[in-house]
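Visitor: The structures considered in this document are given below.
Bear in mind these aren't lab numbers, they're just calculated from the coordinates by the rules spelled out. None of these values were measured; they are calculated from a predicted model. Cβ atoms are built from the backbone, for glycine too; each structure is taken alone.
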Structure I
Amino acid sequence: MFQGTTIIAVRRAGRVVICGDGQVSQGNTILKGTAIKVRTLLEGDVLTGFAGATADAFTLFEKFEAKLKAHNKQLVRAAVELAKEWRTDRYLRRLEALLLVADRERTLLISGTGDVIEPDGDAIAVGSGGNFALAAARALLAHTELDAETIAREALRIAAGLDVYTNDQLVVQSLG
């Protein structure tokens, strides 16, 4: 479990959103409140967010974008190839982060243990407040007609009220 952030991906009505908070913590100290942990790749065709070490995540973003280019923007193939390399390469296997990635069709979690997970439902979250955000998003998806961005924002707002490592300074990227 990575302390210091919450990232959520939500799908609804042909739209996908990845939303992240801005808090960076070291131990019990807040170092920054406005970090950007969500971004786009391939000129906006792929959304990404990370929990974990920032430098490690940026290295992984670069590797993932190269895999996307090498595999003709095939999200699943690029994710599997990144996970394989991440798990087996001596340098990469030391990187500590989790990635959420999404295109217009799929959302995936990629980890350094070789996992590439597509959620069963329309939401997935990572980070120290991930379980709070995911529970909120699932309830909102099941019992409201709110759009994906509103659900993601509200889920992060709820997580920020429960998790000391998550704040309400949100960055949102969307497709669709």
Structure II
Amino acid sequence: MTADADLRARAARIRLVLLDVDGVLTDGRIWFGPEGEALKAFDVRDGHGIVRLRDQVDFGVISGRPGRATRRRLEELGFKHLVFSQVDKLVGYATLAHLGFADDEVAYMGDDVNDIPLLRRVGLSAAPADAFPSVLPEVRFVSRFPGGRGAVRELCELILEARGPARP
């Protein structure tokens, strides 16, 4: 099986897409307002990819930061599983074990060293083009796009194409 065929086979099995937030769904920058509120920017292209795929798979996040600035956008996009303030991504993943997904049915996109243990465990590991350099050799799929600027959209399109026509 070629690397491309293996990637497509892995993508076709996905039932749960998990994402890191900072550096994956966003470009990793955080703006702080005068009252200390955190502001983040989300790319509508990534959101459109999620909308195109969300009727076929579940979506969730495992983020090391608190989620106040992010929660509203994720709820708007239909994310069902939100794990915030969990730097150890394997611990965050364990909190989702009750969902019953096998590791090979899970895709995870991360961008930094704390994501590596979970990236090694899931069936489809992915990273944005601008992930920390030591992350890139650990994943099966490296997006052509940076975090917060189309990387999630490209992962969604890979899964959609691999799955073929929508399943009931």
Structure III
Amino acid sequence: MSVELNMSELYRELKTNDFVLNCRLPMGYTAGYPVLAVKNDRLCMTVPFLKYKMTGKVDKTLVYPIRYLITMTLPERSIVGFEDLSVNPVFAKVDFERPIGYFRHEAVKSMTKSQYNDSRALLFSMYDKIIDTVLYGSDYTLEDDERFRELLGIMLEPSLRPIYRVIDKDFYNKYLG
């Protein structure tokens, strides 16, 4: 029996999830684009959390490094992992209090707010399609894969790519590399 999963709904649920609330993520941290991976024959979604800081200047919102990761299994929505990257030796030289880039980056600068929101919604629907394919064998074409890669490449801040590479090299190489 398939369970309807919707990325937007999953993100809303994360905000009120008891585990997530008990992690006490500092104010201002928001969910980035998730990483999907099959681990021990289970589909897992790792959601990175990072902060943005407005500067009052157009297209100069500061982007900080991804600091926290929360991993859940799908379709169960069971949280199976939490990591604070600031204590991970791989990230020892990362200053999590120092910005690494700006939003809006070049690929989205010309988009209106509506266009940006539509692109984000389309990207989330592509995540939904991948999840449905992995879990239930739904159709997923090469064109779908190329569209997902294109959208993620446009929407993801370039300054975050090196961290995505470390979080999951396979996901990075397939969709961002």
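Visitor: Identify which of structures I, II, III gives the largest calculated value of relative contact order in percent (Cα under 8 Å, 6 or more apart).
Guide: Across I, II, III, relative contact order in percent (Cα under 8 Å, 6 or more apart) peaks for I.
Visitor: A further question on this structure: For which of I, II, III does mean count of other Cβ atoms within 10 Å over residues 103-110, calculated from the coordinates, equal 18.8?
Guide: It traces back to I.
Visitor: Okay, moving on. Looking just at volume of the Cα convex hull per residue in Å³, which of the labels I, II, III belongs to the structure with the highest value?
Guide: III
Visitor: Of the structures labelled I, II, III, which one yields 11.5, 33 when Rg and Dmax of the Cα atoms in Å, for residues 95-150 alone is computed from its coordinates?
Guide: II
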